[in-house]
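Dropping the structures in below, format is C-alpha cells.
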Structure 1
Amino acid sequence: MSEALKYYHEQIGLAEQQVKRAARMINTYSFLRLGAIVLGFLLLYQSLRFELVWLTELVFFLVVIIFGWLVSRQSSHEKERQFFENLRAVNENEIASIGSYKNMYHDGSDWQDDHHVYTADLDIFGRGSLFHLVNRCSTMIGNAKLADWLLHPSETPIIRLRQEGIREISLKAEWKAQFQARLLPENTRSDDHISRLTHYLSAGTPPISAALKYYVQIAGWIFIALVISSLMVPQVWIAVIVLAVVNLFIIQKTSNLTERSEQLIFKAGITLSSFADSFRLIENEKWQSVLCREYGDRLNQGSKSGISAQIKQLSTLVNRMNLGSVPLIGFILKVSMLWNLRQYFAIEAWKQKNGHHIEAAFVVVADFEALLSLAGLLINHPEYHFPKIADDQHYTLAATDIGHPLIPVSTRVLNDYSLQNELKIDVITGSNMAGKSTFLRTLGINTVLALSGAPVCAASMRLCPMMVFSYMRIRDSLNENTSTFKAELDRLALLLQVLKKEEKVYFLIDEMLRGTNSVDKYRGSKAVIEKLIAEKGVGIVATHDLQIAHLANEYPDYIRNFYFDIRVQGQQMQFDYKLKRGECTTFNATLLLKQLGIEIPD
C-alpha cells in the first residue's frame, strides 16, 4: 500500500471517531432539551399556583433562554459532526481516485467543446477526463477557475509561481483535506448562489426613513421597559399590547424590504459560515510560496479584522434574521423589537462597509481550490514530477518515461521523446492498435498539464510555452450538415489560422484526410505537410501510409520518422507500445481480417 493510501485510511479512522463522539453529544443535548421542556412546564405550572405574574414571566424567560442555549450547543455539535463526515468523504474520495479513478467532484462537462483546439481530442473535459481526475473544487467559481487553467496555456512566470504554490500545498495534506471538507456542501449545489449573493451585496440600499431607523433601535428597549413596568402597574399591559400592535403594523408595511433580503440569503447562513471557516484556514496558515502569500494578502486587502470575521458577522446576521421565522419565538421577537427589520438594517449597514470585499474573497477561494486540485496529483501519484519550462528560441518538448495520466499505472506504458530547441515534424507510422493515437494524446495531455502549472505523468519533462493543436477525432455532424471530409478541411483551415496567429503551435495530427480515397489522401496529406513545413510548423503526424514516411528523404532536415510495431507469433499479435526510430514494416490489418474469417488473396 502506498504512503498516500496509508495516510488516507488513517485519516478516515480518525474522522469516524470524531463523528461518533459528536453523535453522542447530539443525543445528550437532545435529551437535555426534552428535559428542559418538561421541567419548564412543571415550573410554569407551579408558578401559576402562586398567582404572581412576575414569577410566571421570569420562569418563562428562563426556560426560553435555557432551551435556546441547549439548541445552540446541539447545533454546534451537529456542525462538528457534519464537518468530520465531510472530512471522511474527502479522504474516501482520494482512495477511490487512486484505486479506480472515481471522483465525486464535477467532471467539467460544462466546458466540453468539439471546436476547441485541443480539449475534445485530449479528453480534457467530461466523464473520465483529465478535469474529472484532478478536480477537487466544490464551488462553481472554483470549477471555472480550474477549467480556465486547462483551457489556456499560461505564461512562464505564472507557471513557475503555480508550481511553487502546488508544491507547498502538497506538503500540507491535512490543511488541504480540511479546506475541502469545509467547502464540500457547495459540491452538491446546482445553482450559482454565490453570484446572486455577491450581486445582492454589491447592490445599493433603497432610501429608508431616518426616523424609522431610530425607532427600530429603541423599540426593543421601550418594549422591555413597559413589560417591567407592568409587573408593578398591571394597567401598563394595555400599553404593551398597543405597542405590539404598532410594531406588527410596521413589520407589515416594511415587509417588501425584509422579504427581498430573506429570499436572496435566507438559506445562506450555513454556506456563509462554511466560507468563513475556509477563509480562516487561509488566514491562519503560514504560507511560504509567493503565490499563496499573494492570495492570502488579497483575501484581506482593505480589511482590518480579516475577511473570515466579516463573513462570520454576516453569517450571524443572516441566522438572526432566520430566527424571526421560528414559530412563537419569531413572533415574540417581531412584536417586541421589530426583529426582521432590525436585522435587515444591520445587514444593509454591513453591506455598505464590507460588501465590496466579498467577491474578491470568493475569487481567492477559487484560486486555492484550483491549486489544491493540481496538488492532489503530486500527493496521490509519486510518478508525477514538475516539468522544466524552457525559454528556447525554437520548439522544445522532451520527456522521459512519459505516460498517459488517464491510463492506470498497472497498464500504462512509458515512452521517451525528445525535441530539443528544433523545428521538426515527426511522422509516426505503425499498425492498427499499436499505440500511435495514445502516444499523441500522452504528449498532448501532459503538455496541457505542464502549461497549467501542474506536475506531469513523467519522470522528467522539459518544454517551452506553446499552444497545442489537435487533429484527431474528426467526425461528421448531421446538426451542422457537415461531412467527415468537410470537417477535416475545417480543422485544417483552423490549424493554418492558428499557426499565423500564435507564436508557437505544436500540432498533433492523427491520420489526416481519412474521409477521401487513398490516392487523394496521400497527395493531400503530402501537400498539407509541405504547407506546414513552409509555415515552419512543428508537431507530429501519425499515419498508416508508409509513403508519408518517405517524405523524410525529401526533407531530411525537417522530418523525422518514428514507428510503433507489433510481433506476430502464429495467429497472435503482441504489442509493446514502445516508440522507435525509423519506419514501420509490420502491419496487422490482414491478420485482423483473417481472425474475422475474411481471407485476403496473396
Structure 2
Amino acid sequence: MRLLTIVTAIVAGLAFLAAPASAQESAGDGVPATVAPSLWHHSAEFEREVIEVTDGVWVAVGFALANSIMVEGSDGVVIIDVTESVEEAEAVWAAFQEVTDKPIVALIYTHNHADHTFGGRGFVPEGDIPVYAHDTTNYYLDRVINIVRPIIGQRSARMFGTFLPEGPEGLVNDGIGPFLGQGGENQSTIGIIRPNHTFPQTLDVTLAGVQFHLEHAPGETNDQILVWLPEKRVLFPGDNIYRAFPNLYTIRGTPYRDVAAWVRSLDRMRALRPAFLVPSHTRPLVGEDEITETLTVYRDAIQYVHDQTIRGMNQGLSPDELVEEVHLPAHLASQPYLLEHYGTVEWSVRNIFGGYLGWFGGDAAYLSLTPVGERAEQIVGLAGGVTGTMEALRAAAANDEHRWTAELASYVLTVDPENAEARQIKADALRALGYASVSPAGRNYYLTQALELEGAVDVGGDTVSAAQSASIAQSFPMASIMASLPVRLNPERAAGKDIVAGFRFTDTGESFTIHIRNSIADLQEGFPEDPDVAIATTTGSWFAILTRQKSLPLAIATFDVRVTTGALSIPQLVELLMLFGEDDPDTDD
C-alpha cells in the first residue's frame, strides 16, 4: 500500500520487543495493547469497496484518505472529490469503470483539502473538464500549498503517520480514512485540475441529465459546499460530518474553523431531510430517520462544546482551565459518530477560545514570557540542575506520568540538547501517549516524534519532492507563485539591501516588481520604471527555477531567462535569488 523505510520498521519493532510483557499481550478481543480498542475496531470502517448507495450513486471507500463518489447520469458520470494523488484516483476510476463505461462529464470538489483535489488527473489525465467548487477554493489551495506548505507538510506527515510502519506499533488508520497517500516514502503523483466553474452561495446545474444543487456550507473549511440531488434525495455533506468527532481544530494547523457556522450548515442539511447521506469520509448512511438523528446529535455536540467554551471564557477561565472543564455529556459522548477518532474536545476548546479571543489567556504574567531557553534553565535549576532534573525525570517515567515526563524531558533537552538519556525517555513517553490515544491524529503525531527523537526518521524540511513541487506549481497562476516569494525572504541576508527587480513573463504578458528594501520584499503587479535588473522569461522556465528543476545560471545560459537591462551582473542576480530561502548562498542550486 505504501513504501516503508526499513530503519523505521526495525526501530519500532525493537522498541516493542523491549517493552514489558504486558505491553506485548493482547488487550482482549484481539486488540493489541498498543492500540486503543475503539480505534483498532474503527479500521473496519475503511474496508476497501465500491458501494452502491442508490440507483446511479456509488462511493469508493478505503481507496484513499477521502472517499470519491460517482453519480451516473444518462450520458456520463460526475465525480465528487478526486482523492489525494493520481495513483489513488486511477485505482478508484478503474473500480468505477467496472460499474459503467460512461465518460466523466464534470468534477465537483466539496472543498480545497489535498485529499479531495490532488488526484484530478487520475480521472481526467488531459485536465480538460468542468470543475465545480466554491469561489474561494482556489484561494485556499494557493494559501495552503503556496504560502505555508513546508510547515503544513511536516505537521501533516506527523499527524497522518506517513513515516510510520503500518500495524499495531505504528499506523492503524487515520480516523477518517485508512491512510494518506502522500508524504513519507510515498511520493505519489500530484495532479491538480483547478476549479473553473465557481459560485459564491448556490448553484443549480444539470450534469449528464441529473439535477445538482450546490450550496456553500462552511464548517471544516470556509469553502465547504454541500451537494444535493433533489430527485434522488441524496446529500453529499463533504467533510462536515463523518463517523468521528469532528476536527473543529486540526493539529497540522488551519485557519480558524467557524464552529457556529458549522452548526448552521448541519441545520441546513437536516432541513433537506435526506434519504441518503454520503460523506466524503467513512461509510454512507441510508434512511431518513437515522440520518436526521445522526445529523442532530452531531450538531448538538458541536454546539455544546462551542457554548460551554464561551460560557467558561465569560467566567474568566483560561484555555488550560477550560480543557479541564468542558467534556461531552454522556448521552453525546457515547454516540458512535462522536467518538474521538479524529478531532478531540480538548483541541476544539482551545481553538474556540483562540477564534474568539486570540492567543492571550488573560493572565498578565503570560503577556511577555521569559525566553524559552532561559525558562528551561530556570526550571531545570529549580530541580537541582540537569542532574537533579534527570532524577525527577526518571521518577516520573517510572510512575507512568507520561505527559509530565515528556514536558520535563523537553526542558532538559532545551538546556542539554545532547542528553541521550533524556531524549530516549521523552521518546518512550511520547510512544506511551500515542499507544493510549483514541485519536489517530494524536497517536500518529506522538509516535512520529518519538521516532524523530530516536533518529529513525527525518520529517524536517519540505516533505514535497521537487517533481511534486513542479506539478503543483504548474497549477498555480503566476500571481500566486510570485506571492510566495516575500514570505521566503531571508531578512539577515537582505539586511541593508535596496534592489528593484522587474519580471516580464513573455507567454502570459504578466509583469511584476519586487523591491527588496530593508529586509522585506515588496511585491507589486506591473513593471517598475527604473529597475536595477529586468528579467524576461516564461512561466514554465520560472516554475522550473523555483522548484529546482533547473538552476538560474543554466537557465540564463540557455536563454530561458534573459536579463534585458539593469546594473546587476549575472552573479549578482543569482545572489538576489538566493535571498529567498534558507540555503547556503554558495551552493550551486
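Every number here is computed from the coordinates shown, using simple stated rules; none is lab data. Remember, predicted model here, so these are calculated numbers, not experimental data. Cβ atoms are built from the backbone, for glycine too; each structure is taken alone.
With helix-only ellipticity at 222 nm (-39500 (n - 2.57) for each DSSP H run of 4 or more, over all residues; to 500) coming out at -20000, pick the structure among 1, 2 it was computed from. The structure behind it is 1. The value 116, 51, 49 for Cα extents along the principal axes in Å was derived from one model only; which of 1, 2 is it? Value 116, 51, 49 for Cα extents along the principal axes in Å corresponds to 1 out of 1, 2. As an exercise: distance in nm of label points 7 Å out along Cα→Cβ at positions 120 and 384, calculated from one structure in 1, 2, equals 6.3. Which structure is it? Derived from 2, not from the others. Ranked by distance in nm of label points 7 Å out along Cα→Cβ at positions 32 and 392, structures 1, 2 are topped by 1, which has the highest value.
Can you say which of 1, 2 returns 1.13 when Rg/Rh (Cα atoms, Kirkwood Rh), for residues 96-335 alone is computed? It must be structure 1, since only it matches.
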